[in-house]
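Structures are listed in the sections that come next.
Every read-out reported here was derived from the displayed coordinates using simple, explicitly stated rules and does not represent laboratory data. All values reported here derive from a predicted model rather than from experimental measurement. Cβ atoms are built from the backbone, for glycine too; each structure is taken alone.
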Structure I
Amino acid sequence: MHRFRIEAIPDPQSLPRIAGFFAQRAMIPLAMRMRMLRQHMRIEVTVDGLTAAQAAVVAAKLGEMFAVIEVELAAELVAAAA
């Protein structure tokens, strides 16, 4: 599971553009959360089913988007059910 933390400009189109990015690639996020900070929006998107290489490509492509200031990528480990 990978979590993308995206810092974006505070614009009404930032959130739909980022959601659309995943939709265009037939990716359904497990979770998507946005909150406004003083100077920007923080959008966190959690996606399952990507390899580390695929996630790195997605992060790089997100970073090229107009509204995006910065992208951080984190891999989350999922504990196996006992």
Structure II
Amino acid sequence: MNKFRSTDNRPPGNRVYVVNDNVDQALRKFKKRVNDSGLLKALQAKEAYEKPSITRKVKAKAARNRWRRKLSSDTVPKKLY
């Protein structure tokens, strides 16, 4: 019986095993898993209290940036002739 529940034989959670004394590779995998899980962002958000007005401003700024990126990708480049 497989001791891991997932189909790709990954250990559960953010756990990473060191194989053949390859600590660098294990550290890279761990950093990638932590980054993908969003754990650092959650911890940074809880680090200090953020006023609701600041939260709204940050969300609005992110929305503006997304909108600008969408506009720049949707526009047709100028003809250069």
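Side notes on the structure shown:
- Given 13.0 for Kirkwood radius over Cα pairs in Å, calculated: source structure among I, II: I
- Origin of the value -8500, where helix-only ellipticity at 222 nm (-39500 (n - 2.57) for each DSSP H run of 4 or more, over all residues; to 500) was derived from one of I, II: I
- Among I, II, which structure scores highest (criterion: mean count of other Cβ atoms within 10 Å over residues 14-21): I
- Winner on mean count of other Cβ atoms within 10 Å over residues 38-45 once structures I, II are ranked, highest first: I
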